[in-house]
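What follows is calculated from the coordinates using simple rules that are stated; it is not laboratory data. Computed from a predicted structure; not experimentally measured. Cβ atoms are built from the backbone, for glycine too; each structure is taken alone.
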Structure I
Amino acid sequence: MTRTRILLVEDDDGVRNVAQTTLDILGGYDVLALASGEEALARAEAFAPRLLLLDVAMPGMDGPQTLAALRRIEALAAVPAVFLTARTQAREVVHYRSLGARDVIAKPFEPAQLCERVQAVLADDGAPAAPDSGDTRTALVVEDDPTIRYLLGYVLEQNGWRMRVCEGGDEALAVIEAGELPDAVLLDVQLPGVDGLTLLQRLRARPEWGQVPVMMLTAGGDESQVTRALALGADDYVGKPFDFTELVGRLQRLRRR
């Protein structure tokens, strides 16, 4: 059976080798691993990848420049792209997505997480995620800002979700300990009382919550917070201010995954 092809462009030898081995052995993908954007331009079209996995910071052509150049090749114009980067502040992630990245994966990454995120992008056809039909979906939203709660409630309702709200960490902790499982969790990092990262840790420590997707909401885009959230078991994160349509689409895809 033909394996799905991924073009990996990463200038760091260690990261490139880990990513290539992970995607090959754990993911079952056929990976062309290159060290520069210039190499990618020379070999990408003949390789015909189904996904572009690009490091952001590279000497010579960086990731965004490489993506822009690859997009000018007709056969690669619609191939989904994912950026790898150690810089994951909210404003930077928003910028990367505005350049056409389907996802932004923080370095250092967990091997299993890399495969899951890649699989999710490959499974997504790029169309806006439509509400699922025939079932009830509930999102547990833990957010202390009333304006954001209101907007989230409106957008989620328009897309077929019901929202259960917790305004602070202590209230959310009681819900977690009660074992009332939602279909997804939207969890602010900065909360009064118990903070979002502590809540995430407590949540993932309970087996019944293990498969509930968690999306972190962060205003500061602090890189260490994002890295820690992913290490603690967060499935995705979005920085404020965020595009609500994009947020709902990513939430739907997380739930399907």
Structure II
Amino acid sequence: MLTDLTAPVLALLAMIGLVGGIAITALGPGGVLVTVGLFGATALSPAAVAGTAIVTHIGTGLLGTAAYARSGQLREPVTRRTACLLGGTAVIGTPAGIAANSAMSGRAFGVLLGAFVALVAVLVVYRERRSPQENSVPEHPPHGAPTLICLGLCVSAAGGMFGIGGPMLAVPLLIAIGVPVLPALASAQAQSVVIAAVGSVGYIVSGDIDWGLALLVGIPEAIGVLVGWKIAHAVPTRGLKYALVAVLFALAPYLALTA
């Protein structure tokens, strides 16, 4: 597939990987940009788009998890418990999402991806209004296992279907049930490792991963994850969030109409 693409398209995909990685750890949403880029710039099937995208999130998830462990969030017992419950559900939810993807046409995938991108934009706005203090880490009680299991199943099913790691959905949903921002980001990063690993195995078995494109996008995406972690701890990100929301709202109808 790499040889079928022009140099500008290859450069664009690498840049999308970098920006997506930054958004993963700084803002939560980010992995969907890789899926959107692969779907819009290549002729890959829906399964190959999702498979190629999801394998890149193994590295980004590991880096993001290590970063939040280093900064202390994943050493907190409540956050570790949340991360374990979310990760456990991904073993079931991710294969369900892969099965749904295999039944989709390219048209259906584009329409659903457009709707999903719009939903992510709405959730980013909700998160910004619900949690204005980005770097505060207040004490919070543990949440009920049934709530976290339902949340984890939904997030991981979407991850398997669209080839995303999960933070873009998990972070605002965790915030909605009262988890502070940084613990939510840390838990979602840990879950994304399981989603990406289980999803990659599923798509490898079906032969739906383009390894050349995965490396092209995944390497800059991994670099972006480290940059985004620094941004999340150092600077206000409200302007970046609303810029991302504008991009996502613009992409949503484009994906649906051009699928």
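Can you say which of I, II returns 3.4 when distance in nm of label points 7 Å out along Cα→Cβ at positions 82 and 154 is computed? It traces back to I. Taking 0.91 as the value of Cα Rg over 2.2 N^0.38 Å derived from one of the structures shown (I, II), identify that structure. Answer for the origin of the read-out: II.
Consider the structures I, II: one of them gives 40 for relative contact order in percent (Cα under 8 Å, 6 or more apart) as calculated from the coordinates. Say which. Write out the running numbers ahead of the final one.
Numbers: I: 15; II: 40.
It must be structure II, since only it matches.
Supply the structure label, taken from I, II, corresponding to helix-only ellipticity at 222 nm (-39500 (n - 2.57) for each DSSP H run of 4 or more, over all residues; to 500) with the calculated value -27500. Display every interim value, and only then the final one.
On the way: I: -12500; II: -27500.
For helix-only ellipticity at 222 nm (-39500 (n - 2.57) for each DSSP H run of 4 or more, over all residues; to 500), the value -27500 is produced by structure II.
Given structures I, II, which gives the highest value for distance in nm of label points 7 Å out along Cα→Cβ at positions 74 and 234? If you can, show how the numbers build up before the last one.
Values: I: 4.3; II: 2.1.
Comparing I, II by distance in nm of label points 7 Å out along Cα→Cβ at positions 74 and 234, the maximum is at I.
In terms of percent of Cα pairs over 13 Å apart, for residues 50-105 alone, the structure with the greatest value among I, II is II.
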